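Each in structure tokens, the structures are laid out below.
Throughout, read-outs are computed from the coordinates displayed, never taken from laboratory work. This is a predicted model, so every value here is computed, not measured. Cβ atoms are built from the backbone, for glycine too; each structure is taken alone.
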Structure I
Amino acid sequence: MAAQTLPAGKLKPEVLARLLGYTSRSAELVVGPAIGEDAAVIDQGDRYLVVTTDPVTFTTRHCGWYSVCVNANDIAACGGTARYYSAAIVLPEGQTTLRDVERLFAEIEEACRRLGVLWVGGHTEVSPAVTAPLVVGQMIGEVSPEHLCRSGAAREGDTLVLVKPAAIEATAIIAAEKSSEVEAAHGVETAQRCRDFLFEPGLTIVREATLARGFPVHAMHDPTEGGVVNGIREICAASRCGVLVHEAAIEILPETAALCRQFGLNPLGAISSGALLLTLPADAAPALIRHYAKHGVRATAIGEILESAAGLILRRLDASLEPLPDFPVDEITKLFS
């Protein structure tokens, strides 16, 4: 019998957990390779280095902007400040012009400039190995020990907070990759507004993570593939805890809901860069949410962290309880199947 091929998307957690056994272990690693953690954290004596790597795979439009933002987000979700960016850029043979490369480089430089990051190098080539541009970015940042946050630090009794709406990134991808269908169904203006979700509400959560400093945040996490629900699952796996999530509290913008309905996607499981999940003591959550509102940022309490034995539970819109959905493959992949 032929070996079964792997589906698109992240590896299953149980497979990844086994593979992580091959990675390095050292006393220098404050946070090493682990399911749900956003970045590695390395003790440098007077400070911690924060290192992350992320590719852009679901879209080619503005992939330079995507790459810088999603890598900076991982640093920010650790409580750190992004400093240095590099990228391996592989471009398709027979499709790439010099003008294409110039636009991509200009976009990366603009994103780095806006986020205060130095673009320090990388690698660029044209290759028959890819059929669409592939940008694999790496970001290096730093964090003081007192500001370090981990996905795996949620505590029983914490309130789970969602900062900014779910599936911002998915909305932009749908509107870009299915442009003609979206324009036909919702109009040119709405389609353009959805494509511009890249910039407003925006993919970056650097400012939002920084605003949380000074509050007793236990865990922060940047939900990406698998959406907000997968991000919650990753926090719970890393923290060895349970959760009760209130579906009605998860903010989904009208444009997101409309595009997901059109293409039969569940926004709870659709790629969600641009949102931030965090946990903190229940008595501190209202003050943090007010702090966000004061700075014009949407934030909502969407659940409670429970003991591990309680499991992962979703309170549906009709108040019924069921297991938290599992999205082993991001909903956005349905666009390409």
Structure II
Amino acid sequence: MKQKIIIWLSVTLLLVIVAFMVKDFFYQPKNSNDNPYEYKMDKLRHIDSSLIGYKQYNLIKPDIEQLHGIAVDKSDNIYIAGKDKVIVYNSELKEKTSFKTGKEAKCIAIEDNGSVYLGIQDHLEAYDSNGKFLKSWNPVNEKSVITSIAVTEKFVYVADAGNRIVYQYDKTGNLIKEIGKKNVDKGIPGFIIPSPYFDLLIGREDELWVVNPGRHSLESYNEKGDLVSSWAKTSMDVDGFCGCCNPSNIAMLSDGSFVTSEKAIERVKIHLPSGEFKTVVASPENFDEGTKGIDLAVDSKDRIFVLDPVKKSVCVYIKK
């Protein structure tokens, strides 16, 4: 008898819980269309004009069906890569040359000697300064998704979002080491890469800077793969980064400040070398909502080049 009572009480309790769940999921009070858990994105997308320290200087409209990557060489020539070719502009923003690749390049880097490196899905391809194909590097494995490339005098660094790691290669394409793998003893937290946005650059002292987007941080490594320094700023406000994976792209000004772009809240900002917010370059109003993959580059005059893959253009910004 006691066992039957326990069973009856359990069934009754279960029915009560189900009733509350049904009410919670399906019942909506009249005249209530608001989702109380939804972020008020309109508020987050608005930026006070006093925080915007840059203005549009010019605009480039490349004849490329899909834009993905941008880089500037030591002579301030601007390289824009996309679906099937690379277009080069001089420092006056006039088209200088172009060459066909026949493949979709998602990122690009330029060596001091003019060699061009392109990230083609899972591997790199190298071209000379005239656009002549030189070599295709072997992919690490079938999971590789190449999202960024940076070059020093001795090494080529490659960000692989698929394997969540950075590779250090020599100039002939031989893999030397992996950088950024989680190592508690060395204080390396490991990269969190929820989506294919994983950028890196070379700093003023040839140090490697890598975005750890899932942690809203930037990490600096030496050529041995040791973590040297890092900074992070998670915030829904303009002074930090939010969402699953931001910043999505980075560049560096001559004073070591970082130019950053984001997705979800489309904007371009500048952070001091220490990470503190400095100013806004481009607000969400400059982009179509939902724009992703806003690649960045900076020339010797600290002009900021912002690639907009949706508007298929590159906007050039200068200080107000």
Of the structures I, II, report the one carrying the highest value of Kirkwood radius over Cα pairs in Å. II
Suppose Rg/Rh (Cα atoms, Kirkwood Rh), for residues 76-259 alone works out to 0.96; of I, II, which structure was it derived from? II
When relative contact order in percent (Cα under 8 Å, 6 or more apart) is calculated for each of the structures I, II, which structure yields the highest value? I
Comparing distance in nm of label points 7 Å out along Cα→Cβ at positions 60 and 252 across I, II, which structure shows the greatest value? I
Value 1.8 of distance in nm of label points 7 Å out along Cα→Cβ at positions 44 and 220 was derived from the coordinates of, among I, II, structure I
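Consider the structures I, II: one of them gives -9500 for helix-only ellipticity at 222 nm (-39500 (n - 2.57) for each DSSP H run of 4 or more, over all residues; to 500) as calculated from the coordinates. Say which. Display every interim value, and only then the final one.
Numbers: I: -9500; II: -3000.
Clearly, the read-out refers to I.
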